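Below you'll find the structures, each written out as structure tokens.
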Structure P
Amino acid sequence: MKRITSLCSILALMFFAVGCEDKKELTLHEAAATGNIQRVRSLISEGADIDTIRYPYHTPLHCAARHGHIAVAELLIAKGADVEGMWSHSTTPLCEAAHNGHRDMAEFLIAKGADVNTKGSGRPLHDAVKGRHIDVAELLISRGADVDAKSHFLDWSPLHQAAFSCQKDLVKLLVSKGADVNVRDVAGSTPLHHAFACGGVHVSRRGPNEKEVVELLVNNGADVNAKNESGMTPLHGAAYQGQRYLAEFLITKGGDVNAKGPRGQTPLHFAVRSRRTVAREGVVGLLVEKRSEINAKTESGWTALHFSASDGDLYVAELLLVSRADAGVRDNDGNTPLSLARDGSHEKVVELFRKYGVME
């Protein structure tokens, strides 16, 4: 019994000691993050591990860099902190400084040997673009950052990121520095494809610069008919997002209104499927006006009229009928637009077909 009690006491002391060390190192992270240089100096003198990693894979130097505390960073590096401080595929302190817009910190870390082209889950230039910090991006490029470097997971270039977040000035900067406007990511998408994700239905990512971003890319050589792995072109994206002005711009630049995309769908199919009700009507009208094949079929045999009838979209269905869409066409299962409207209980659309003399 005494042996068991003694063993328990020893284990308790061990856990207490480990807990104290953990607390000391956790406190070092906190002191670095808050810029408390006296506390940082004190903890280091007490033996705290300056390169200890805490969730999410950050060292005290990461914390100092994230919050722009140069004096703390200088002390940590002077005491031997790893300026890269990267665990597995995590970010580096320079990535943290870049993402949070601390230009002076970024410049300091570079002077101390930080790699501007480090390959982790993040890259400094990507992080500067993601954080929308053009001054940091300019610094990194001037120090040798690769403007076409790919991200670790998605193969995004900085230009993909800038286009996705509608950052006109960053797009302009990257293009002026030689960024490839037709670079492909892991899904085969170009920055121009990404530009259509910044507007439209993705309200949280919308910006006032989507038109300027698209125009910048196209006017600097972006391929308006580039297809990603699923077969989508930028015009498919504009059509689905209900962006009439940009759809028309792409068409004037040579965009193919009949390009076959995912499952054989054309931009017209994408336009009638758009969830932006008011905007889709304008794009559908534009595509019809620009001689989109109104009876083009998807792989399952659906035409644009099949989609509008199935969705109960009265306005678009009438627009297509007025434009001489074939109301009697059947899909691979033998369904007509009228039968789909009837199956969906869209009585107003059924009445519309009758008005135009469509009967079964």
Structure Q
Amino acid sequence: MHRVKRRLENNYKLSLIIGLSVFAIAGIGPIILYRFYSGNTFVALVDMVLLLTVTGAAIYAWITDNIEPPAMVLALVVSGGLVLMMPKLGTPGLFWYFTLVVFNFGMLRAKWALFLNGTVMWLVLYLSELSSWDELLPFVMSALATFGFTFIIVYRSDMQRMRLEQTSLTDALTGIANRRALDQELDLVFAHFQRFGIPFGLLMLDLDNFKRVNDTAGHEGGDAALRAFTGLLTESLRKEDRLFRYGGEEFVVVLANVEQTTMKQVAQVLCDLVAEELKSPADHTTPITVSIGASLLQADDDGESWIHRADKALYAAKAGGRNQVVVYEEIDHMQSRGSDA
């Protein structure tokens, strides 16, 4: 339940789509039955198409977390539904247009919503029973004012939200994704793992003896080392892999489509690369090393359990002498082999 709440809080379009589906099932469902009962079959069928589209779009958006396609489909279908029903609804149907304006701005980017709302306005006017300027002018002016003001508000809100989201998901020092972004990424990872069975690996990285770097090079030198470290990893990882700053000198890498052997190989490459390339800003010769704990995603995992296993492997890497990789799934094997010796 907590994960559901977090997903809805972090994605307002997903919240709109899910909310619309609940409204459609609870509100439009009974209306469809009433329209069939009263003999208004055409409008009932259009309502049924809307209901099925909204429900299908909500399911697709929830499973894939890909919001834009279902949002576009919903805007087009709901707009088309209003246009198709205008001859049956008559002048009272025009009142639904103002609800449609707000809905389309919630679903689409401001420029596309402006275009769609303008197109629908002229179509519903053409199909409506309004004929004289005394009837047309008040509707046209109020409609233009509604989607004009809504466009300005939504456009500015979109720009501000994009800036805030970017800031809230980015680590200020290194410029990479932060822990909040990791939480969102893990939701996507679990969805892809459950739906498609894609294997994922998680690496927990901790720079060794980093306090010495801060002590010898100062905090500015330590900050420079962290930026150099993240730059090195960013250049080395694949496009589908994601790097996050977990806190302090701890980092997380989420590896997509990897088995245990590949995960360990990638971790070892990163470990060796850091030892070879990263130097202390104090003298530019002393190597900075990293310890890495790794773990594969399991079917019954949540974010906490997955990270906990990788962190336990990281602790084993630190205890074993640092500057090395330990895979959680190999810890028991390593311990049993050591006891046999």
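Match the computed value 12 of relative contact order in percent (Cα under 8 Å, 6 or more apart) to one of the structures P, Q, and report its label.
Details: P: 7; Q: 12.
That value comes from structure Q.
Comparing structures P, Q by distance in nm of label points 7 Å out along Cα→Cβ at positions 45 and 109, which one has the largest value?
Details: P: 2.8; Q: 3.6.
Answer by largest value of distance in nm of label points 7 Å out along Cα→Cβ at positions 45 and 109: Q.
For which of P, Q does helix-only ellipticity at 222 nm (-39500 (n - 2.57) for each DSSP H run of 4 or more, over all residues; to 500), calculated from the coordinates, equal -23500? Source structure: Q.
Comparing distance in nm of label points 7 Å out along Cα→Cβ at positions 173 and 301 across structures P, Q, which is largest? Intermediate values should be presented prior to the final figure.
Working: P: 5.5; Q: 2.6.
Across P, Q, distance in nm of label points 7 Å out along Cα→Cβ at positions 173 and 301 peaks for P.
Quick note: the coordinates plus some simple rules give every number you see, no bench work behind them. All figures in this text were calculated on a predicted structure; none of them were measured in a lab. Cβ atoms are built from the backbone, for glycine too; each structure is taken alone.
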